[in-house]
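J.: Right after this note come the structures.
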Structure P
Amino acid sequence: MKKTVLYDSHLKANAKMVDFAGFMMPVIYTSISEEHMYVREKAGMFDVSHMGEFYVKGKEAEKFVDNIFTNDVLSMNENQVLYGMMCYPTGGVVDDLLVYKINRESFIMIVNASNIDKDFEWATKNNSFDCTLTNESDKISEIALQGPLAEKILNPLTDFELTNLSFFTFAYIKINGKDVLVSRTGYTGEDGFEIYGDHDVIVKIWDELLEAGKDDIMPCGLGCRDTLRFEVALPLYGNELSKDITPIEAGLSFAVKLEAGDFIGKDVLVAQKLNKTTRRIVGLKLLDKGIIRHGYKVYHGDTLVGEVTTGYKSPSTGETVAMAMIDRPYDKLRTELTVDVRGKRKNVVVRNKKFYQKSYKN
């Protein structure tokens, strides 16, 4: 079992630790609902050092990334970040990831912790270009500072005016004199920053941010990270995306640039876009009492028509809602369905899958 450099910090804060993707990670400090609302109303800080970082360098680095990534790499500006997927030839997803462009010959790929080895093997296998691909995951730690007060807390500690860091861009800056990479993307639906640095640097910055934020910041675990991303319909690999689910089925066409260059799996996604998929991920609202969870079966009458990918009682709205993969034509808004909850059928209705309004910086 791996431990991040912040492991001792989590124990001191009385975090409940669990195995996640082979790492001992904090799932909760106080309660999921309290941590969740701190991020929505103030600021929360996450240890995301378990994420993977691949560096791509060389004359054809841009061509290589463009070939394995669904978004339009060739149109990227320097210091820009793009979200997208690596796909199999079948159109199914190897992983969803962020690509950071330093310049045409230098990129960073941020991948999911559970997929690091698989992703690196896949990317290496498909690298026939004049560039080198290295897995730097064990050398880098990362903090995610999220919430409406994130900029106010972080800005006084930097040598950079964070109001100038726009959404989905990054910069190399100093925090209290320490060199780090800071981006502004977020996986919570709130404004916020990702801070990448050497292990010892991240440990110090974690403590410094908690001190600087005082009553406006709290450490947060993986539990509320999941409820936060779920409320704004951001996908989790293994739930809303997998080798058997394409980006088009998942409703992520915005990150698939079919009119741009070629990438692995493009022909399948073009056909799905043209002919429509036979299923897609939608939102569900529970009309009865209870909770609906990942893996629960969805029915129209006695016909099995889908499966829940993620379900929670939304801390921000109080509603019990879910995202689910539903067969057409049962995916239409206001369609009444049922979900099998431990042998009992619960009534649900199809609704928009964005359960909470995002509050990103424009």
Structure Q
Amino acid sequence: MQPIPLRTTVIGSYPFPSWLELASGQLDRFGPADLAEIQDDAAVCALHDQLAAGLDVVTDGEQTRLDFNLSFYGYIDGIQLESAPPRRWGPPAHDQRGRHPVVGELAAPRGLGVVEEYRRLERLVAALPLAAPGSRPGPPVTMKASVPGPYTLSGRLQPNDRYPDRWALTEALLPMVRKELADLVAAGCREITVDEPSMSCYAHKEDPERFVDIFNRTVEPAVGTTRLSTHLCFGNYKARAVAPRQYAPLYPAFHNLAVDEVHLEMASREFSEIEVIRDIVERGKDVCVGIIDVKSYYIEPPAEVAARVRRCLQYAPADRLSFAPDCGLSQTARWASRRKLAHMVAGVREVRRALGLEHDSFA
């Protein structure tokens, strides 16, 4: 069950501050100490916005990653990082992202960098006044790390003779993600999201049971040792989906994912298939509902968020539900992200108060 009823959280990413966007294009002008300062400052910005909104669970906003999974390739040997996209101009879409040739044996001798991210998050949260004990109602803020799963991580790589297809690439990446999860657990991380949106995107034409097997072998070191969740969506690069936005092809196979919580994109889909959350809960898992549309610049009023929460409560009890934006916020402008998070928390708290579940009633 959820540690607290009707939790508020995020998936992982958060928009970069404008100065970080600028700095990212000229990293050769900075020394190692400069870069460490930039990373700390960017993570503090993301944390401040999340804590100011009142979230129960926070991340570092993935501020040290270039683009969700792309930064991980810098930790992996055997990949040629320079990659020109097939299309540079015109309306934004996924074909404006390059694919990276595999030129050698894939290995990650230094890990994937998430443990370092988590340790930075711990250090910064401990230093922020907004996160200090007594600065907010209820339990202390929870810190969460996010890691892309091996199938999603394989998506920008080009197969070769050694790794002839995406399945082979996935199997080569699987031990790296698995070890990163084990190392996160050893570092004391007590909440991890393994992002596998590519599985959602391809379940309509691939074997979902095969996806479940890949996922469960990946997360085995974290099962039972940390609160484990997965994020299932249909793509969000430049606010563009990349697949039929239906959960039906995933189920019933995905009921067998070895997780405590499943996060579902719902708001951008007008809560289509909302009844699936009842099925997930009946199988013993919690559900994190995407209740804020990150693809739209409509700022959901708190009263509308509260109505959406009440709708979800028709299918699952409060102690099995949490709420987040549909996807990471990296593709949404920061001014909108701030307001969306604040309104999300306000709407959820309205329902908590009505149900007698506000934090100070059970802290």
Structure R
Amino acid sequence: MQSDNNVDIFFLGDTYFGEWHMRLRGRKGQSNILEEKGYLHFGQNFEEILSDGDEVLMNLECSITDIEPSPLIGTEKKHLYSAREEGTISAFKKLNITTCMLANNHAVDYGKAGLMDTIMALENAGIKYIGGGRTEAEAAKPLIFEKSIDGKIFRAAIVSCYNYGVASDNYGFYAKNNIPGVNKKSLKSVTNQIEVLKKIDKDLMYILSPHWGPNYVWRTFTQQQQGEEFIRAGTDLIVGHSAHMIQEIEYYKNKLIMYSIGNFLINGNGEYKRRKLPPYSFIARLNVQNIDDVLVKKMIVYPILVDNLATDFTPRFVNEKEFIHVKDIIRSHDITTDVFDDKVKIGEDKYGKYFEYFV
């Protein structure tokens, strides 16, 4: 349970309960898993761990709206994700989702009106949102987290941003001035924001959560280059998503970059087997403790199995054999093996084994 003696901030990857995927399954003559199991089913293995969170942030990959059809019908954007409000919100409440990150390539799939529907649904449910808004300033506004840990204050600013793309710009995805949209990833805006925030509190932890890079590939050179630029600008931690798979975890100037934590709950048939990619994602848990009047930060990384066809659409924590597989993958793909062996600890709790990185 939540405690006054520490902070736990959870980061969850791409999430969509899959109304669009269910229509696709129907066209293939497959069953509607969402109707069969109900929205509350899919995250059942993670309810307990997330109940511990002071904040639980999740990348929401859809518009919560009943608008039909999408204004993008007929364009080159073929995956247009809308969600039903009642089922989606009830599942978020069950999972203790406190904040939705909206800066991604699906938040405006149903136009700016669909984005406004999403924002209103979240507001009515008492769920915060970042990365999208009614104006450019609102979309760029960070979530400010503050908590006293045994008398010492921990403060963090968490920012959700979406990679710039010409197609997304043409579709009107990005917020501009007083026009609604999502927060465009910009080194200049991040640099300015860090300067302002750290002038107020030099000890504030600035966390960037970008939606960046192509699907189903390891991190690109561009991602690496941009990640390093953000660290040099003063970012303290990067927790990315978008690839629908795990990507490298690296240190740059002693700051942690998680390029992609993968999916959380995406109820499609999945691409892992066909593409011969590891069917895992991460639940990332930023833990902060006051030890001898020093705030000690660590990132606890739980691997989860998210191949729906292997789990019968019930993602779960990995077993012992799967954990070894994940370890071998990230040890070889991430930082150099010597750094991994020296700096990454293996831990275990009631949910299973995890990787522990200093932050």
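Throughout, read-outs are computed from the coordinates displayed, never taken from laboratory work. From a predicted model like this one, the values you see are computed outputs, not experimental measurements. Cβ atoms are built from the backbone, for glycine too; each structure is taken alone.
J.: Given a value of -6000 for helix-only ellipticity at 222 nm (-39500 (n - 2.57) for each DSSP H run of 4 or more, over all residues; to 500), calculated from one of P, Q, R, which structure does it belong to?
T.: Derived from the structure labelled P.
J.: A further question follows. Determine which structure produced the value 11, 32, 30, 18, 8, 1 for P(r) over Cα pairs in 10 Å bins from 0, in percent, for residues 72-207 alone, calculated from the coordinates; the candidates are P, Q, R.
T.: Q
J.: A value of 15.6 was derived for mean count of other Cβ atoms within 10 Å over residues 32-39; which structure in P, Q, R was it taken from? Mind showing how you got there, number by number?
T.: Numbers: P: 21.2; Q: 12.8; R: 15.6.
The read-out comes from structure R.
J.: Further question on the same structure: Among the shown structures P, Q, R, from which was the value 18, 13, 10 of semi-axes √(5λ) of the Cα gyration tensor in Å, for residues 280-343 alone calculated?
T.: Values: P: 18, 13, 10; Q: 24, 13, 8; R: 27, 18, 8.
Of the structures listed, the value fits P.
J.: Work out which structure the value 26.1 belongs to, where mean count of other Cβ atoms within 10 Å over residues 96-103 was derived from one of P, Q, R.
T.: Here the read-out was taken from R.
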